[in-house]
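What follows is calculated from the coordinates using simple rules that are stated; it is not laboratory data. Keep in mind that this is a model prediction, so the values were computed, not measured. Cβ atoms are built from the backbone, for glycine too; each structure is taken alone.
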Structure 1
Amino acid sequence: MTKEKREIVIFIIFSFALLITPFFLKGSYLLNVMVFVGIHTMLAVALNLLMGYAGQISLGHAAFFGMGAYISGILTTRFGLDPWLVILMAAFCAAAIAFVIGFPILKLKGHYLAMATLGFGIIFYIIFNETVSWTGGPSGLPGIPILNIGPVVFDNDLSNYYLVWIITLVIMLLSINLSQSRIGRALRAIHGSEVAARVMGIKARVLKAQIFTVSAFISALAGSLYAHIMTFISPASFGFVFSVELVTMVVVGGLGSIYGSFLGAAILTILPEFLRALHDYDIVIYGLLLIVMNMFMPGGLISGFETVWMKAAAHLKGKISGNA
C-alpha cells in the first residue's frame, strides 16, 4: 500500500470513529466535552501548521481565536447580520490582520518572535477588556444567536458535536493535503534551515506570512463557532493562559503531526476536567507538561508511539528470524 493510500485509509477510519462516537457516550456532559475537543483540535491544527511545519512559535494565537468570537458576536447581536456570513467575515478579517502583521513580526526569530506574538496577544486581550461599549468588557457579551441551516437548529450537544467535528475533519483533511504538498515540503525546509531554504529558491518570508494567515483564518473560524455555541463570550477565554495551553497541545501531541494536534487537544481538554481542584495552578501544570515532553519525548506523543511501535516490530521480526 502506498503512503497516499495509507493516509486515506487512516483518515477514513479516524473520521468514522469520531462520527460514531456519540452513540457510545452516555449523557450530554461528555458530548459537550467532545465539542470543545473539536474546537481545540481546530486551534491546535492551526498552530501546528505554523509551529510544527514552519517552525515559527506563537504565544498570541488566542488573539485570533478571540477576534473570530468577538467579530461574530458583535455583528450578530448589534447589527443582526446573518451568522454564517459573519463567520466568514470574521475569518477573513483575522486572516487580513495576520497577513499585514506577519511580514514584520516573522522577520524575528526565537524568543524575540515569541515575545512579539505575546505582545500582540496582550494588546488584543486589553482591547477585548476595555472596549466595553462593544465587547461588554470583563462582564462579557451575551445573547449571541445559535446557528441553524434551514430547519436544522444547532441548539443541543449532539447537533453541535456534528457541526464542529465535520468542520474540524474538513480542516484536518485540507491540512494533511497541505503538509504533503510542495508548500508543505517548503515549510519543513524553512523549519530545518531558513538560510538553506532561501538558497534553494524558497521565498521564506512570503511563505511564513501566508501560513501565518492560514493559521489565523482557522483560529478565527474556531472562535466564531465557539461564540455561537456558547452564546456568551468574555475576555477571560482569550488570554495568555489559553495561548500557552494551545502551545502545550501542539507540543504534547507532536509538532508537525495533524493527528498529534487532535491527541494533544483531547488530552489538554479532558485533563482539566479531572483537575478542577487545581484550577488555579493550571499554568503550572502546562509548564510542567512542556518540560517533561521536551525532556523525554521531544517529538510528542505521536512520535513516541511510532518509535515504540517500530522498536516492537523490529524486536518481533528479530525473534521470528531467530526461531527460523
Structure 2
Amino acid sequence: MKRIFSGMQSTGQLHLGNYLGALRNWVKLQQDYECFYGVMDLHAITVAQDPKKLAQNTREVAAAFYAAGIDPKRCAVYPQSAVPEHTYLNWILNNHTPLGWLNRMTQFKEKASKNKDQEVLGLYAYPVLMAADILIYKATHVPVGEDQKQHLELSRDIAGAFNRHYGVDYFPLPEPQIMGEATRVMSLRDGTKKMSKSDESDYSRINLTDDADAIATKIKKAKTDTLPFPATLDELKTRAEADNLVTIYATLNNEAKEAVVNRFAGKTFSEFKTSLIEVAVANLAPITKRMADYMADPAEIDRMILKSLFRAREVAEKNMKEIKQIVGLWSAD
C-alpha cells in the first residue's frame, strides 16, 4: 500500500500558510493513501520552548488537523515523542549519515546564522531525525514544500545508504508530493518572505484561530502597491505582494490565478480585498469554530490521539523489530 508521512511542529498558532500549503492537501491524500501525520514535538525543542505550553501546543496542532478535516479513524495523528521508535531509528541512521551530507543542509546554516544560540547538535542533526520519522513507517510518499525538498532528498540518500550497507531492499526511497500553487504562502507584510508563526508581527499571517473580524482586518492591512490590480499573469509575477494575495484567493476559491487576474484586472485593490475577505472567511471560519470546540475539551483531544496513536505504534514497533534484526542488535524475541 502507498503510505504517506508528514508532520508539523508543535509550536502552536498554525496559520493560513500551514493550511493551504499542507493541511488541505493532507485531507485529500487520506482518500488514497494510508496516512501518518505527526505533531513533531521533538523537532520543536531544537529551539527553546516553554515546557508549560508545549503539551498544550501539541493539542492545538492536533485540533487543527482534526478541524481541517483529517479523519482520526483513517489517519494516525500522534505526538512524535509518543512513538519512541522515531528516536531509536534516528540513532541507527546517524551511523549511516556522513557529516558532509549534513554540512550541505541550508536550513541549519540559515537558522544558526540568525541566532548563535541555535547552533546546537539537535538542530544540526535535525534532518536525520526527519529521515527516521519517515522511514520508521516505510513511507512511500511525503508531501513537502519547496523548502523541505532538500531534507527529503537526504532521507532518500540515508535510506539508500542503509540498504546498501546491509545488502537489503528494506527502506523504500520516499517520493516527494508537491501539490498545488500555494506550497509557499508568503507574509501579508512582505511578499518575499514566507508566512511564519515566528514573525513578530501578527499582521503578517492569518492564524487558524482568527475570527472573521481579525481575518478582515489583516487582509485590509495586507501590503500591496500603488498600481491598479495587475492585468496579466506576467505583470503579476513582478509584484510579490499582489501575487501572494492572488495565490491565496485562487487556492481558497479552487480556481486558476489567471481567472482571478481576468476578473479583477484594472480594478482597485480595495475591491479585490473585499472579495478576498469573503472567500477567506467562508473557508476558514468553519475551521476556526471546530478548533475552538476541540480546544474547549482537551481531554477529548487526548482520547482521540490515544486511539490514533495505537496504529502508529503498531507499525513502528513491527518495523523496528525487523530493523534490529537487520542491524544485528540483541533481542529476546
Structure 3
Amino acid sequence: MFHIARRRILAVLTAATFAAWPLKAAEAAYPEQLIKIIVTFPPGGSADTVIRALEPVVTAELKQSLVIENRAGAGGNIGMAAVAQAKPDGYTLGVAPAGALTVNPHVNPSMPFDPKGLAPITLLAEIPFVLVSSADVPARTAAETIALAKAKPGGLSIGHGGNSTAMHLTAALFTQRAGITMELVPYRGTAPATVDVLAGHVPFAVLDIPASRQLILEGKLNPIGVSSARRLASLPDVPTLAESGLAGFESVGWFGLVAPPGAPADIVARLNEAFVKALKDPSVVEKIRTLGAEPAPTSPEQFGRFIQSESAKWGKLISEAGIKAN
C-alpha cells in the first residue's frame, strides 16, 4: 500500500514538473518573432538614424530581427498612439521623442494616448540642435540673424521638425529670447525641413545634428549656432547660441524606447539589457557620436523619472512663452 501511494505521489510530481516545462520554455523563449519598432519621424532623421545604428547589436543580443516602421506626424503623437494601442507582449515598441512624451500633453487637450501609461525601457540618445540658414541668406551669425529679423518683422521664417517637438520649442525659445518675430513653420520631421532650407524655401531652420552636419561641413548650409550649453565635438567651429548673445540658452532634444502600457516587467528588463548593451558598444557609441548625438542608456526607472522632470520643465516654459500646438 505504501509503495502504491509513493508511486502515485511520484507520478503527480513528475506530471507537475513536465507541465511546468512548457511555461518556463515559453518565458525563456522571448523573443520568438520579429520585433517591430515604430519610429515617429520619417527615414533620415535622428531617431531613425540612431535606432538603425543600434539594430545589429540588439539583433545579435536578442537573436531576433527588428523591423523598423516609420510613422510620422503630429509631433510624434501618431506613432506613439499606435504603440499605446498595441498588444503589450514586447513585439511592438516605440522610439518616443521628447515632444510626444513631455511637450504635447501641455499643448494638446485631446491627446490620442496617455504618455504616463507607456512603459519606459531606456533613454536612447540626447541630441543638440543647430540653427541654420540656407546658402543664399546673408545672415551668418546669431547677431546678423536677429538684425535681419528686426529689419523684416514677421517677414522671415524658421522651419522645424513638427509642432510640439523639441525643435519647435527651440525655435520659439530663440525668437522669444532674441525679441524678434518670425514665422515658425512645422514639417513632418527633420528630413523634410532639411530639404526645404537646403532649397531655400525657408530661410532658416532648427535641425538636429545627424540631419545637418554633413551639409554644414560641405558648406551647403550656414550654421548660426548650436542649442547646447557647450560647443559640440562634431561641430567645434560652430558657436553656441548662448555665447552668441543669448546668455543661458540651452535646449537639447532626446528620445527613448517605450513599450505599450502593461508590458511585463521581465520583458521590459530583457529589452533594457539588450539596448543598454548596444548603447555601450564602442562601435555604436562612435557611430552615434559621429552623427552628433550622445548615447544615454538608463534603467527603466531612471528613464521614467527623467520623463517626469522633463515634462515639468517644458510645461513651465510652454506656459510662460504662451506656446500653442498650432
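Work out which structure the value 23.6, 104 belongs to, where Rg and Dmax of the Cα atoms in Å was derived from one of 1, 2, 3. Don't skip to the end; give the middle numbers.
Working: 1: 20.4, 78; 2: 21.0, 73; 3: 23.6, 104.
Considering all the candidates, the number was obtained from 3.
So helix-only ellipticity at 222 nm (-39500 (n - 2.57) for each DSSP H run of 4 or more, over all residues; to 500), computed for just one structure, reads -14500; which one of 1, 2, 3 is that? The partial results should precede the final answer.
Values: 1: -25000; 2: -16500; 3: -14500.
The read-out was computed on structure 3.
For mean count of other Cβ atoms within 10 Å over residues 60-67, the calculated result is 28.9, so let me know which of 1, 2, 3 that is. Show your work: numbers first, answer last.
Numbers: 1: 28.9; 2: 25.6; 3: 14.5.
Source structure: 1.
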